[in-house]
1. I have -14000 for helix-only ellipticity at 222 nm (-39500 (n - 2.57) for each DSSP H run of 4 or more, over all residues; to 500), calculated from one of the structures 1, 2. Which structure is it?
2. A value of 1.04 was computed for Rg/Rh (Cα atoms, Kirkwood Rh), for residues 190-309 alone; which of 1, 2 is the source structure?
3. Mean projected area of the Cα convex hull in nm² was computed and gave 21.5; which structure, 1, 2, did it come from?
Structure 1
């Protein structure tokens, strides 16, 4: 390998990625840094591209959950130095526009002109090359790179600050949650488990987690949640029966647009929203961190392909429910969650099932996508 190239996970076609030599990123702006990646994660959102359910083109480098060591700095970078250990939000932001100033970095209007969401290597969400590679370029680095304690302690925990821990926390936050309330979380993938974990950390009285994968439901139970298997019977009825007919205070959708019916195969994009509207009490709140997209080429019908869906808005209105949606503003949470980790109050790495070499990425993608061999959250080490 020359000094101008590096190994990276490249998408070839649906259900196929490979390790290829690609150009090593270079500084192109005074505010850039180059980070030597120590840990990068495979995210459930990566599977949308992996399966061909987006407009991704062959050759894209995957990876939007990245951490590592600062290797090069542009002359405009003032808060960081070479050798600093950093983790980056999956969504890139300028730190200077109105939304960034108000803490809504996921909706940066400078980096995201036309309000296209911007992330490191997610199709239609920005021009930045991904970090499932040996190196990654970070723009607006003083704002986007969060400094971590030096060394290797808490590596797996800190890696989750790039996306799933803040996103789970965000799902609970935008539901309007208050300590002492009950919560129902749909989806026990990494974000759903982190939402449930966040609700527990924040003082929830009762947390239900709905899924159909036994390993995921077991993980939910291990952290003190009540597992609900929706493949056995109506999950709303299961929760109401458990609570003597009482609805829950808050609901979180950590599934998104590829939600399925009880068989786990038949897609029904509105099924989780319908369930949440049924199971949350009047004047309660819904948090929707699960991904919904304006275009889904693989959807079953024309409406879903355009991001349209029907849901019982009349019942939503009648119950006076509120709904918070949208990508997580990682910068609003990550330093506080970092400090919870450092203090020993949070250890989100319990969700990590496998840590493998970057060279094993193709096998890891395949197993994670098929939900086999206990693959729930995978960390890659270049």
Structure 2
């Protein structure tokens, strides 16, 4: 038997370790509170609209880590970061406005460890979609299933950082999960020539959208089981109006591709029904619907002179064929253009959209806006 003194010494040492761990977890939570007014983390899932650099770490054909992408991104001094725009994404702006002191770190970045994740993690990936086959033309990308697998790893890290009880509270009561996805499922899956011809022969638009909704329902439920409670889900924007679609279909300035927009609207109607259903079914969760489609359509209407042509791109009437890169032509009035490149909004457009989602009425964001969601 061990002497009583040794047993007492070990118990005292163990107690000190527990006290140290408890003090550290309180310190980490309080440090985060001091900097962001009590708001927890911003967890961002989606595609290139909100990718903050994950694709930089993948062998993929879909990348934005070349100039002049990021030319107006102040945090990098105008250097490209992997964001598919000239400045901040909607996710960046929302995080700033909600009081998060640091941008959500890309999950695949080397610095996505330790207390850096307390302010949020970005899992979004250019080319990613709801369906696992989406974006295979790019060789590599992170679909939503994989992004949620990665969040599962993050969830375990939070337990180690804060302890299971504090981690659960931090994630479920004080953090927001934003999902911006679905456009690639049409543009780089169902509507993509050659790769999708078999799917379109065998599956109607109704059937494909059914699959998308069922898959998304399972994905959101997975996040709920990992303690996510505050969700904001963006619908699909008017993908028939992006410069790429207008260019390849040789449309006039005031025209958009009808089929692409109809598919987006059909999906959006089903998405709204799904979120209403989940709000009634998953206890304690709130699913907020972000009406991105109408917000972007209003931008296109209000800035008609600047809405057809990509600010940075090459090829065709609207510079809509070749993605933005060092040899692209670039507009001077970047703060007026709706689209930065053939596919993605400019920072100016992202700012208008983000502020409506943060502070706007139920026409754009319902049942509550993001400022209200933070305070629930």
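1. On the way: 1: -6500; 2: -14000.
The structure behind it is 2.
2. On the way: 1: 0.96; 2: 1.04.
Corresponding structure: 2.
3. Details: 1: 17.9; 2: 21.5.
Derived from 2, not from the others.
Any read-out appearing in this document is the output of simple, stated calculations on the displayed coordinates, not a laboratory observation. Computed from a predicted structure; not experimentally measured.
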